[in-house]
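Structures for review follow.
Please treat every number below as a calculation from the coordinates, not as lab data. Only a predicted model underlies this, so the values are computations on that prediction, with no experimental measurement involved. Cβ atoms are built from the backbone, for glycine too; each structure is taken alone.
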Structure I
Amino acid sequence: MKKASAILFASYSLLCASFFTSTAQQTTPADAEQLLENLTEAAQAETEDDLWMQQMMAFKNSPVNLNAAGDDELRDLKILTGLQIASFLSYRKLLGRFINIYELQAIPAWDIVTIKKILPYITVGNPLNTYEDLRKRFHNGSHSLLFRFSQALERSIGYASKATGNYYLGSPQKLFFRYSYQYKNLLQYGLVGDKDAGEQFFKGRQKYGFDFYSFHLFVRKTGIIQSLAIGDFTINLGQGLIQWQSLAFRKGVDVSGIKRQSQVLKPYNSAGEHNFHRGAGITIRKANMEATAFVSLRKISVNLIADTINTDFFFSSFLASGNHRTPGELEDRNNLRQLTFGACLSWTKNRFHLGVNGIGYNFSRPLQKRAEPYNLFAISGKNWSNFSMDYSYTYRNFHFFGEAATDKNYNRAIVNGLIISVDPKVDLSFLYRSLSKKYQSINGNAFTENTNPTNENGFYAGCSLRLFQSIRLNTYVDIYKFPWLRYLVDAPSFGKDFFAQLTYAPNKEFEIYTRYHNESKQINQPGHTTVMNSLVLIPKQDWRTQITYRLNRNISLRNRFELIWYNKNEQNKENGFLGFFDFIYNPSSKPYSGAIRLQYFESGDYNSRLYAYENDVLYSYSIPVFFDKGFRYYLNLNYELNKQVSFWLKWAQTIYKGKNSFGSGLDEINGNTKSEVRFQFILYL
């Protein structure tokens, strides 16, 4: 009786949600767009890790079966909080298999917003037995071949500077291909090739074609083997204090998304050339115990420096860009051997999880950072290691989680978080972190203000409030301190961060959100010329409003206005403005769709820069940075020739006002326009 009531109560809302989330041109939810913009701004570079996009598309084509899904598959959706996953598993254990998807609203801690997000990626059915599943893996999967071509049409000076000795050796085209086979979320393998603009192709140092190749074979759920990886893969441990290589978001509108959630072992088949392992890994699960072990041996790019005292070489940093375009960059290519090994052991029962993690590195050359005060506690030598313990526990509507870590020199770092469902309309989240100024990790990526998890103490508090069925308020405050110096900050410093977003969505055709973000952070006093610098607190304020309106089943409109005030009321103040209008055409019964954007931007300088997520070809991110003054427009088209062949084309152009050149170094372009073309086709076999 309880199930039947829940089904009747939720049916209409979920049917509306299914209609609302079916736009093909807008494959990324608005909240995720903001998180990706924040991630790009923090890293000052677009991510090339498109595994999340691939997973979400795979889940759309082969939805997760709610009657067979474990916590690992639910975490991979990156939609549910730890509390919501625990509530789902308890509900299923108590009441048995789901009858249909309309039962979801009866689950504690689940709301209609969450259900709208997850609906396209789930289904309800009978689980296959192991024998049927294994037999189908190699025959019932799908093969696909993707090829992508990108180019900026205006030539930068890097392609015409051969006489200076520093120039781009290759052509301006960026090429990418990916072959993959996938059966549900259980078996996949594939090959990736990537050539960046300016790199050679089948000549010179690249006589084998692409500058970067990647291969992976990944098997899930075969007896006690939970995961098996051969080739390229990523490792994600705890809350990211010692290792986290998959895509991980930071602060943003999803105030409950403070917990790092992912399977430990994941396949890698993206274009990024640095943040992954190459070797083998295995996860074994028996009853409540799970163990993962992995080993990796690969070459990576670093800038070797001669040690004149010891007549040897050392390196000062990893070169993560993957660019090998000039003679100098080619000299740095793959000149360091990195051996990585590690393991983790976890115990999970009911609503409690406890894990022990360890990872070690060995380099063929010693690491030695530049002799700067902020590098006093940096990693050095040929070896490094980290260890940690992580936990999570759900008690009623409270979800606790955290990780305590140490490095090779016994420096400590701690992250503890709490997510509470106070009421069906109110969720709270808290996170405290204390990371020693001496603590270091190679591939750490925790929920911190710093890009790397080190030298930080802070407290974060967030609240998600559903005022009415159509109105939602998300807000957070974050206060943090840096006990030691940082790059361009010559003393211990502090900062504070406040964010609030109000979203109004009265029906499936209309949504508007307005947000305000205010962050103040200490940096070196601008323009200071003496040896000893002083710190000043620089405020940065951002206000944005975005409206999405669906005219009918085929046409959607989107409009954004954004203002930035940097160091307002001071001499070196800067202001920034960005506004765009989108027209999205996606007829449900036609093989084609398209999107057009018209945009104007104006910014005082780089400190008041703005970012805007763009519709792009499938599996490609486009989040350009905008400063100076100008216009931008793009046209994005998709045509499905048939079920086997799909074409994408994007044309974009930026026009700068009052400039004769823009860019810097070898990327400087004479003129005031930059035109970009991107073509992609996917063949499904």
Structure II
Amino acid sequence: MRKRKVKILAVDEMIAQFFKTELESIFGELLEIRYVTTASKPLPFIHESDLILYTDPSILIEFMPYIRSNSPVLMMKRTLSKEAMHLIEAIPKNSRCLVCNINSFMANETLATVYQLGLNHLQLIPYTAGAEDPAGPIDYVIAHMEYDFISHFDAPLVNIGSRIFDINTILDIVSILDISEEEGEQILLKYSLRIPNMWKGLNYTLENKRILSSKWHLLLNELSTGIIVIDENHHIDMVNSMADSMFDRQLKQFEKLELQDLVHDYPTLQLFQSILEIQNELLLFNGKKLIVSIKNIYFDSHLDSHHYGRIILIKNYQEVVEIQQKIQQKIIGKGHYSRYTFESLVGADPRIVERIEICKRIANAEASILINGESGTGKEIFAGSIHNYSNRRNEPFVAINCAALPESLLESELFGYEEGAFTGAKKGGKIGFFESAHRGTLFLDEIGELPLKLQARLLRVLQEKEIIRLGGDSIIKVDTRIIAASNQDLFAMAEAGNFRKDLFYRLNVFQIDAPPLRERRDDIPKLIQEYPDFKLGRHQYSKQFLQFCMSYEWPGNVRELNNVLEYLIAVSDGIFTPRYLPSYLKKREFLDFPIKSKEVRSQDYFILDSIDYLHHQGIRTGRRNIHEAFNRLYYRISEVEVRSTLEKLKDRGWIEFGSGPIGCTLTPIGFEKLNSK
């Protein structure tokens, strides 16, 4: 896709670079952004552009004779960031404040923005260089930086930082450049979190707030799930009607208050203050069983990640059980199946090839199979492949995770129940997984988590090929092959008395060990190339990334590798490099590894990448900037290490030292070393 060309007209390079960086953070790779300043003498002619942006009218007037393009011209209307607004809100009421900027237009524009945001509790006076000092005392000075012309004022400085684009300017840019509706919505959604305009200001803005808020509340109140929204400052932003009813109409009164106020009055809700994400945690409140999940909300760009807050999801325990049962019945009606075949097991390592051959040989045997292996090694793929290779392939394949359900629910799911078997039992009863898998295969994952009571019942099914439903007295014959899997040492558990020995030996007729990824590292390139998105040819990987993959231990095995690949497809520029790895992998212990020989380490390449990154950002490549970039992109090292590495790279001819502040540049050899695929 062609990048849209945007030209920025600004008063100086610092302001131009700020807006360039801002636009890149908002629009990512959609734009090709360049800038010119009034400091450039003589002023350059401006030719091909899709859009010209300028900061104030005086600059446009100065550049008008030099514009040789018919492209649209747009003034960048700006506003304050949320952080700046909070700083101004904290200034005591009726304080006399100077609002300072580099010229009178910008000073007045900043002042007007403050008032438009509804911050009218202050007396604001515009001020710029050369202006006459106002009469009377000054309580505070509001400015974007520590200007020299305000140094003689004794009042405290409120540094609000540079102003950012308002939402209308972003809307105009999206429209003028004909950015797709889907991309435009994502851009506007992420950017709206940074600005206060949508939520405070003049009457028309307040009206927008009413409309948006009404739609937001209408949508969330229609959901059958209880929802509590917590903002980044730990305030309760919203409680929907379902959540309020679940908690006996006690929550609505805490809207707009701090979360700790709610927990103070209701200590049983301490779980709500968890900073870590929670998935399906059981909560008891006034005799009710509720299932709680907590999700942190982030909006990521290629430069940073903005934390919006948290969303708390609450479901009624009994309703969850009923929904699961309904879904299960629909699945049973259509037939359980596995999509996996032995072709799904990617790899040429002798360990994986040997196990595939063994699985094919035992596929038609009737005895049970036990698959051992660490989490993420593909145990369910082995099980599904065996089923689809066997003479049971046209019958159901039913998979259940023994660790995913509580004991009481697990028993009823495995063996089924009759009507009236327990409180809440469904009218007419329900068939269990053994019956669902009749003539097919039942895959019991995490078998080591099966309670001892159920182990005894499972042993009987294996021996007698019959079951009795909960609350029933009829014997039901079942022809079900069992494939079990575990990431624990079942033999050791049996010796310790934590797993029935007789059940272990009954399951362990055929044993398959799924090898961990670290024991078949040569398969890693093949696994990467066979990843669905990668096979389409849209992505490449650097040799540094492959070296990382070959040196990392992969405790999460193939599943972890696939998760990392999915992450890189989303955040990288099409070439996988260690720079784009998830943050949990950006540690020295994972990223400091040898490449090709012990004399060359990954750190050398990462220094090259840091220099290249700074160059593309238009930032000088002095040692200090390289040190900061390296620590941000990879892991923390000292300036001494940076200095010694730079000297080593210079000796190899990979970089050159420029004179003065120019810093380091990559030589053709260094560029080739960095970018080899």
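Summary of values
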read-out: Per distance in nm of label points 7 Å out along Cα→Cβ at positions 417 and 617, the highest-valued of structures I, II; value: II
read-out: Source structure (of I, II) for percent of Cα pairs over 19 Å apart, for residues 273-400 alone, computed value 68; value: II
read-out: semi-axes √(5λ) of the Cα gyration tensor in Å, for residues 137-408 alone from the coordinates reads 36, 26, 18; which among I, II; value: I
read-out: Ranking I, II by Cα Rg over 2.2 N^0.38 Å, the structure that comes out highest; value: II
read-out: Given 15.4 for mean count of other Cβ atoms within 10 Å over residues 337-344, calculated: source structure among I, II; value: II
read-out: If helix-only ellipticity at 222 nm (-39500 (n - 2.57) for each DSSP H run of 4 or more, over all residues; to 500) is computed and equals -11500, the structure in I, II; value: II
read-out: For 11 (relative contact order in percent (Cα under 8 Å, 6 or more apart), calculated) the corresponding structure among I, II; value: I
read-out: Comparison of I, II - label where distance in nm of label points 7 Å out along Cα→Cβ at positions 545 and 649 is highest; value: I
